[in-house]
Structure P
C-alpha cells in the first residue's frame, strides 16, 4: 500500500453511477411496505442507531425466513441469502440493540428454529447436516414424522453473531478452531446443492441445499487487523460477499426510547408467518436409512425491464472500477448487482408476486447503493486506524487493547492486535516492571490487567 494512500482519503469516497445506470427512485417507494414498517418500528426502539442498520436488520429477517425456498433462474439459480455486518464504534451506534429487534421478530413469528447458535465451523456444518438419530428404526410412525418435520430446514439457517470481531480475529489464526470459517462462509454463500465435510471423529457431514443468512456486529477497531487496505481478505472473495453498514464519521442521533414495553406489532409478525406458510415446508424422505430433503421451491422470473437495468447497473459499476485505483473493493463492486437481485427476490416473494418488477429492483438497487457508500466509509475508517497505529509502539498497542477489552491473555492480545506473541510478552514484561500491568493466574494460563 502506497504511503500516499494515507495522505489522500478523498479517492475513497463512493463515486456516483454513470447517468445511464441510475434509476428514478420513486419507482421503488411501494416495493416492500413490510420493510418500510419494520424500519419505522426499529427506529422507534433503537433511536440512536445508524439508519442503515434498520434496513440491514429487516433484510436479515427476510433473508433468514426465505430459507432458500425462493429463487430466480438468471444465468444460474439465484437465492436471497445475505451476509451483513453492522460496524460502528462501541456504545456509539447501538448495533446490538438494533440487531436484537430482528432476532426477536424471528422468534415471535415462531421461526427461532431457523437460527443457529454461536459455534465453530465444524459444529456449524454438523448442525446443518441431516442425520438419522440412533435407533430411528425403532421410532413410532408419529415420532418419525415429528423428526422429519423438525429437520426440514436443518440446512437452511440464519446466524446472528453479536461480537463478530472476535470471530474474525480468531479466524485469521491458522491454529484457531474458528479458522475454517474463512472457507466455510464463502462456500455456503455460493448455494451449491450439497456441502460435504469429513472428519475422523464425526465421519461424513452432508449439508443438503446449504443456505446461510448472516448478521454480525463489530467495530472498525476489531476489523482493522483483517480488513486493512491490501488485506488478502478483500481479494480472495471473503469480504466481497459482505454488506457493510457503517456510519460516516459524524455524531450519532440522540433519540430516546418510547415509553412502555417493546411489543412487536402483528402487522410485522403476520405477513412473515403467512409468507413462511406460503413458501411451504420442505419434506424429508428416508430411503435405505439415507435421509434426503426435497426442498420447497418457488421460482420467480425477472421482467425485461429488470434484466436491462441489471446489466446497466453492472456496466456502470465496472466503469467505476476502471476509474478507481483501490483494487481492494473490486470484488464487492462486481457482486453488487447480485446483491440487488437477491434483495429483489425477497421483495417480490414477500409481496406474492411471481415476477420481479422494476419497482422491486429499483428499491433493491437504492438499498444496495447505500451499502456501497457504507463500504467506502469502512475502508476510510480502517485505513485511518491502521495509519494511526503504525506510529504506536507495541507497548502502546497492548495498553490500548487492555483498556478497550479488559483482562486478556497473551494469545487474546495477539488476536486483537495482530502482534507476534514474543513481542507482546516482551512488552508485557516491561509494562509489569513499570507497574502498568499485573499478571493474574487463571488455571493453566495468565491474564494481564491494567493496575488501578
Structure Q
C-alpha cells in the first residue's frame, strides 16, 4: 500500500517532498489512512477538520477525535464550525451543496494564510465509481464520465489508486482507529444508494469491477481530450465575438452534425443546461423571436443568429416570468434555476421530507406554471397555516436574509405562489386523501 501510494503521487505529479499539504480530515477511515500514509512518507502536512453541526454530539466527538490525532502526529490542526443548515436555507441550496462550498472556501483561506501548497482529500476508487454512476443517473455528457481527477486545481487525491476494501485491509493491518459517520449508512442520499445498493450488484458480477471501471474511465479521459480539441477548433470558428455580445450564425450551425451536440458544447461556457439547449434547438425552425436564460446570460433566437448577452447588462430580471411548459410527460423550463419536474400517482406514494423537494396536488394546479423572482407585496398561505402571509414577513420569521429576498425563486400557479424554492410550499395545493395525481418539483443541485 505504501509503495503504491508513493508511486501514484509520482506518476500523477501530485506534489513533491518540498510541498506543504493541507489534509481534509473527517475522522473516517479514508482520511485517517491518508494521515498515516502521509506521516510514514515524511511529507509536510497539516490537518483541517470541518464541524458542520449536523449530527449533534457525534459531530463534536469527531472534531475532538481529529484534534487528538493531529496532536499525535505533531502537525498543525485547524477546525471550524459551520451552521450548515442555516447557510443552506438562506441560500436556497441543499445541505450537501452548502457543506461542500463552505469547506472548500475555508480550505482555500487556510492555504492562503498559512502557506499550504495543496489540499488533499481522501477520495478513492469506490468514490470515483459512485460519482460515475451518479452522473450517469442524472444525465451527463462525456465530461461527466471522466470520474474524479487526481489533480484538480489546488486539490489532490492521493488515494485514488485504492479501493475501499484495500483501504479497510490496510487500516486493520496498521491498527488505525477511525470514527464511523452514522449518516453513511442511510440510503436517503443518492450517493449512498449507489454505494450500498448498486455497486454491490456489479461487484458480485465481477469482483474487480471498481478497478476495471477505473481503466475504462482513463480511456474515456483520453477520448475526452481528443473530443475537446476537435470542439475547440470548431467552436472558435462558429462563435462570433462582438463588443457587447456573442453571435452564432444559425446557417453555420445547421451545417454541423449533430447540430444539437455542437450547440450544447458551444453554449456550455455560458451556463446553458442541456434542457434549455434542447428548447433552443427546437426553436431554430420557427419564426417567433424567443429568449432563453442561463444563470448569467440571455440567448435570443433571431432570424439568422443566436445572440448571447449578459443579463446584468440588459435589464432588471425581476419582472421576467419563465413558463414551465409540458411536452407529453416532460416538463421544461428555461429559467436559470436548476429545478426538475415530474408527476406520479398518489397511490403508494411516500411524501419526502426534504426542503429541496416539493409535492403538490396536480389537479389543483393551473398550467403552464411559471418561475419568477420575489416581488414587493407577494403573499402565500404557508403550509400548515390558514390565512395568507407576506413573503417578506415569512423571511423575517425564518431568519432569512432580507437582502436576498429579491433573488428568491418562486414557483407559481396562475396568480398563486405555490413554492418559495427551498423554503416553504403553499397549503392550498398540498397533498390530501383526495389527491389522485402528484406534481413533484426537485431542486437539482448537481452535487
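Structures P, Q were compared on FRET efficiency 1/(1 + (r/R0)^6) of positions 254 and 366 (r between Cβ atoms, R0 = 41 Å, to 0.05), and the highest value belongs to P. Look at FRET efficiency 1/(1 + (r/R0)^6) of positions 22 and 310 (r between Cβ atoms, R0 = 30 Å, to 0.05) for each of P, Q: the largest one is in P. When helix-only ellipticity at 222 nm (-39500 (n - 2.57) for each DSSP H run of 4 or more, over all residues; to 500) is computed for each of P, Q, the one that comes out at -14500 is P. Taking relative contact order in percent (Cα under 8 Å, 6 or more apart) from the coordinates of each of P, Q, which one would give 23? This value belongs to structure P.
Bear in mind these aren't lab numbers, they're just calculated from the coordinates by the rules spelled out. Bear in mind that the values here come from a model prediction, so they are computed numbers and not experimental data. Cβ atoms are built from the backbone, for glycine too; each structure is taken alone.
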